[in-house]
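Multiple structures follow.
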Structure 1
Amino acid sequence: MAKDILIEQAYQYIRNYVLDNQQHGNIKINQNMLAKELGVSRTPVVKALNMLAAEGMVDNIPNHGFYIHVPTIRELSELFMLRQSFEMISGTYICQYGTEEDFQALEAIFAPFIGQDSIDYQAYFEADKRFHCKLFDLCDNRLLHRIGDQLQIMDRIFSIGLFRQPKETIHEHLAMLRAFRQRDESKAQELMYTHVELTRRYLDTLQRQLKALGIDPDSVSAKDVVFRNPDKK
């Protein structure tokens, strides 16, 4: 039992480490460092890494070790297709069952960016992630959550960065919020479908362009096509 607890602790710790570092590239995971930080032997660390490898969060390269897995363009396009369905279901749920408290909590996430000429990239990225994850959490559909947790859909999508500029998507988010409060299910579904579809089409276009050049989209990291933080070199 104690061994299982150590493995679970290592799993959660390493999973967070992976998510925090995916945008930095396919870097090798230092097992000794993680074991030291956790205060455990390498055994629970390796078992946790194997669990994450089975989930597609890390890559186990024979004779080389474990590396943080960064989604490819094809993977991310497939994840966005799933996200599209998940978000339309979540949008329907919030329109039907959302409370005033729910609406206020969602509206508060983007309130700081309204009317801003220049939007801070990192702050907006965190708000974007918080908004969509909260919307997903508010949806009381156990099967939806089970599938989402198994595939790590939201975590994997939001581990890379933004694919469109904040000044473009802020208006889409605010329109969704208005539809939620008005309990307009049809409008909310239309807005959420389009919001995700614009990014998905962008990724699909990239896939077609790569294939035309003889490049497999499954070999190109998605981190290479995100909208760049203007504050970083």
Structure 2
Amino acid sequence: MQPELNDEGEQDMGTTVNFQRPDGRAVSGYLAQPAAGADAPAIVVIQEWWGLNAQICGVADRLASAGFQAMVPDLYRGQSTVEAEEAHHLMSALDFGDAASQDIRGAVQYLKARAPKVGVTGFCMGGALTLLALTQAPEIDAGVVWYGCPPLDYIDPLKIRAPLQAHWATQDEFFKIEVVDGLEAKLRDAKVGFEFHRYLAHHAFANETAVGPGRIAATQYDPVWAQQAWDRTLRFFGQHLG
């Protein structure tokens, strides 16, 4: 399911834009603009495994309401789904290294030409890609990870130069808290500047669509923890992006 767009390619606060990857290939994304205009600080938002859907566009709109330019690159090239099996198929077919070093870095470079500073944030699959992008895109000024992590062997912490914040669920069955502890130790050993926050919550606790009979087992939206994590995220980006 793609977000509904009008004839001008707009949805709510945003529009569809095209940008170039470092290798020169053209890709597209959803760009939400704040009232402050095109010179505001910017954030690249990385999707969950569902694709570029209305929920993740809503995240970009939320950041735009807070004063940031926010872009969601379309990593699945127009594909999205509401079915977990198909989402797993789409995620499995994604080249994570290419997505981090080309799509996400290209989005960062696009925004860097318009904004004084650019951050990256992502959820679930997007959280894992945020960590990878921090090792692949030196242009990133700050990163916020939401309950997602690649295999620890894939992360070279010595390449992470931007400040990092992360939000984890202690009852997460997809990204076990023991893995989070291992990541924390790895970052600390490399003297990366980071802060981790743990919540007594389940996976996808900040996704307002993870409610009701249609949600995946082991995911659960929690509005209280989500608000606290969002408050911390906005303060962090305000501090490091301006």
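Read-outs throughout are calculated quantities, based only on the coordinates presented, and are distinct from any laboratory measurement. Source: prediction; values computed, not measured. Cβ atoms are built from the backbone, for glycine too; each structure is taken alone.
Thinking of 1, 2, which structure, once mean count of other Cβ atoms within 10 Å over residues 68-75 is computed, gives back 26.9? Working through the options, I get structure 2.
Could you tell me which structure in 1, 2 was used to calculate mean count of other Cβ atoms within 10 Å over residues 44-51 as 20.6? Derived from the structure labelled 1. Which of 1, 2 yields -22000 for helix-only ellipticity at 222 nm (-39500 (n - 2.57) for each DSSP H run of 4 or more, over all residues; to 500), as computed? Value -22000 for helix-only ellipticity at 222 nm (-39500 (n - 2.57) for each DSSP H run of 4 or more, over all residues; to 500) corresponds to 1 out of 1, 2. For the structures shown (1, 2), mean projected area of the Cα convex hull in nm² is largest in 1.
So if we calculate distance in nm of label points 7 Å out along Cα→Cβ at positions 20 and 84 for every structure here (1, 2), which label has the highest result? Provide the component values of the computation, followed by the final result.
On the way: 1: 3.5; 2: 4.3.
The structure with the largest value is 2.
Taking mean count of other Cβ atoms within 10 Å over residues 132-139 as the criterion, the largest value within structures 1, 2 is that of 2. Once relative contact order in percent (Cα under 8 Å, 6 or more apart) is computed for every structure in 1, 2, the highest value turns out to be that of 1.
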